[in-house]
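Below are structures written as C-alpha cells.
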Structure 1
Amino acid sequence: MPRPRRTEVIVVPLKLWLIPGRDDDLITYFQHIPAGQRAAAVLRAMRGGLQNQPAAPTEQEEANSILDSLGELWA
C-alpha cells in the first residue's frame, strides 16, 4: 500500500564535500547507509545533534558577554 500523499512539503537541497583524512568518520557513516535511506539517516543525525546543543544565552548572559568584551578593549 503506497504512502498517503503529503499536502505540503519543504525541499532542502543539500550537498556535502567530505575531505578524506579530515572527514573519515562521516565518509564511513555515509558508506554504511543502505540505498534510499540517506535522507532519513541525515534527519536522525541532525535531530540527535540538535538535542545536544547548548541552550541559547539569556539576555543577561549576552549583556555580560558584551561588557566583558568591552572591558578587554579598555584593559
Structure 2
Amino acid sequence: MSLECLNERSGGCDGVIEYRESLSGTGTAIPRCDKHWDEALDRDEALRYRYPHNAPSDFDPAYAGESWDGE
C-alpha cells in the first residue's frame, strides 16, 4: 500500500511520503511528503512566534484588563 500525502490535491509534492506526528499535539500520524512537512513546520513555527505560550516581557495585564493565560 502506497501512502498519499495529505496535501496531494494542492499539488507540488516532493520527497519521501511518510507518517509524521500531528503538530497539534493529538498524536495522530499524518502522511506528508518532505516538502509539505517542511511547509507545515514553517507554519507552526510562525504561529508559535505570533502567539507564544508565555506572555512577552512588556505585557501589562492592567493595560486592557486582560490576562495572558485566559483566566
- Ranked by distance in nm of label points 7 Å out along Cα→Cβ at positions 4 and 28, the structure on top of 1, 2 with the greatest value is 1
- Entry that produces 66, 40, 20 once Cα extents along the principal axes in Å is calculated, selected from 1, 2: 1
- Message: Suppose helix-only ellipticity at 222 nm (-39500 (n - 2.57) for each DSSP H run of 4 or more, over all residues; to 500) works out to -16000; of 1, 2, which structure was it derived from?
- Response: 1
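Values in this text are rule-based calculations from the coordinates and carry no lab data. Since we're looking at a predicted model, the values are computed, not measured. Cβ atoms are built from the backbone, for glycine too; each structure is taken alone.
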